[in-house]
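Once you scroll down, you'll see the structures, which are given as structure tokens.
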Structure P
């Protein structure tokens, strides 16, 4: 059943297979009965190579005004050295996160059949605007034998608490409410202490949620050996970045992994994207797996308040039991639409 409301969504198809999987996601959303008014923005490697443009303030302000942003993938082909390393990551992706205050990165995982996490459902809530990615640091005597490079990790009470609170809210809604803080408190004693104290304090507001702690190295082992132990993992920017890729791998591969870069305060548009890369080697062949993009669109629907449509789309992906490679992008899209 459709809704009477339309939502304004900015679409950044990006590079490689990005436009293909994004088109598939939009087709599934339409089949779910949700009306979107979309505006396309050409941003990414191709735009930079053509125009030298990454993201300016005017475009950022335009994006801020949408109900949501759906992104496919950005990045040059492997081996293309025409774009300086880190330019797109910092100039586009991180700038969107910082500029729109997308302070939560939420990644749910559903273990597909045959994966190490088969049948498991858990999520990672990652602080998304602080940590080492905030850019504190620099170099001294660059290029000499006495060069010094520093990279600080920024952890504020404000940033940690709002991320932790969101994680507890997610955990409280689980059938078995449980939250695990993942950090390295035995070595990163200052940042780790702040995270630990905030989790302990916020836990008092959520008495039904069981709280645990893992060092990040132990969590890497547990995600492989016993992923069912987790409900919601909350962690900092760097650890969350690494753990999310590991979680995607044990859940069936990053071709299934979705993510939401959220501004729960809604002072800027939240951004939804699959975590796979641009995969230039299969772009245009019709072989791209759109399931992660479709799952990301389901997260977008949930954020927009279309809970019923979000559940139907997410369930269609979770119940997908046909070999993706045998169907191709369009075949997978058609099958999902049939199941809706």
Structure Q
């Protein structure tokens, strides 16, 4: 089990620690609902240092990224980031990721913790153009400072105007006494804020100064359980649940990150799928009655026939009702469609809704 540079800090704070993607991670401190509300209404800090970071550099960097990524990275200017995915040869997804353009010929790829080795090997296997690749995952830490009060609470720690960093933009500069960190607005919660990428040796200083600066704003540490409820209320996909090696980006509703103006892995097949429409789709649903949908519960039709399965589900702290995502045949995917979630012996009625669940 790997530790992040802040593991001892989380333990000292009384966090409940669990194994996650090979790391010893804080799942909760005070409790999921309290932590969820802290991010929705104030400011909270996640240690997400388990995420992977790859540097792709050189004159061939963009060519490699364009070949392996579904989105069009040629649109990125320095200081901008882009959500994308790595399609496999079989119609599925190796991983979803964020691509940052750091310099003219330098890109940072941020990948999911559970897929670091898989992604590295996949991208390396496609690197026939000779782009320079460096895996920085073991050397870097990542804090997500999220919530509507994040900008105000953290402004004293940097000379950059945090309110000017637009969604999916970033700056490289000073923060909490460290000269060279990435301050990025690519949050996973839907409540604003930003992320700090720094070296492992710097993260404890940054963590301490962040909590000092945020104390008048009710800042709290937040665990992975609340991260999951927050992202689910926004309908953001979680790799391993809602997308994986067997789900296509088209059926997952990620057609918008597939740019067919350039070739990429399996692009011809995915373009055909987009044109003809997928046989099944990832839908968002709300339960019409009491109940909590969970990962892998069956989705059934009115006759009790299994038509799909829940990929993510929870009791939404913001809405006070059961919400979830799941794959169903396209005929059931229209907004307003009625489906049922099999919760033990009961088929609980649910309605297909438009994302996000949480409107803010």
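Readers should treat all values here as calculations from the given coordinates under stated rules, not as data from a laboratory. What you see is a predicted model, and the numbers here were worked out from it, not measured in a lab. Cβ atoms are built from the backbone, for glycine too; each structure is taken alone.
Mean count of other Cβ atoms within 10 Å over residues 81-88 computed as 12.0: which structure among P, Q? That value comes from structure P.
Determine which structure produced the value 16.9 for Kirkwood radius over Cα pairs in Å, for residues 121-280 alone, calculated from the coordinates; the candidates are P, Q. Provide the component values of the computation, followed by the final result.
On the way: P: 16.9; Q: 18.5.
Derived from the structure labelled P.
Upon calculation of helix-only ellipticity at 222 nm (-39500 (n - 2.57) for each DSSP H run of 4 or more, over all residues; to 500) from the atomic coordinates, which of the structures P, Q produces -6000? Considering all the candidates, the number was obtained from Q.
Once distance in nm of label points 7 Å out along Cα→Cβ at positions 65 and 321 is computed for every structure in P, Q, the highest value turns out to be that of P. Structures P, Q were shown, and distance in nm of label points 7 Å out along Cα→Cβ at positions 105 and 185 at 2.3 was computed from P.
State the single structure among P, Q that was used to calculate Rg and Dmax of the Cα atoms in Å, for residues 89-160 alone, giving 16.3, 49.
On the way: P: 17.8, 53; Q: 16.3, 49.
Traced to structure Q.
Could you tell me which structure in P, Q was used to calculate relative contact order in percent (Cα under 8 Å, 6 or more apart) as 17?
Details: P: 24; Q: 17.
Computed on structure Q.
P, Q: which one has distance in nm of label points 7 Å out along Cα→Cβ at positions 9 and 153, as calculated, at 3.6? List each step's numbers first, then the result.
Details: P: 3.6; Q: 1.4.
Source structure for this number: P.
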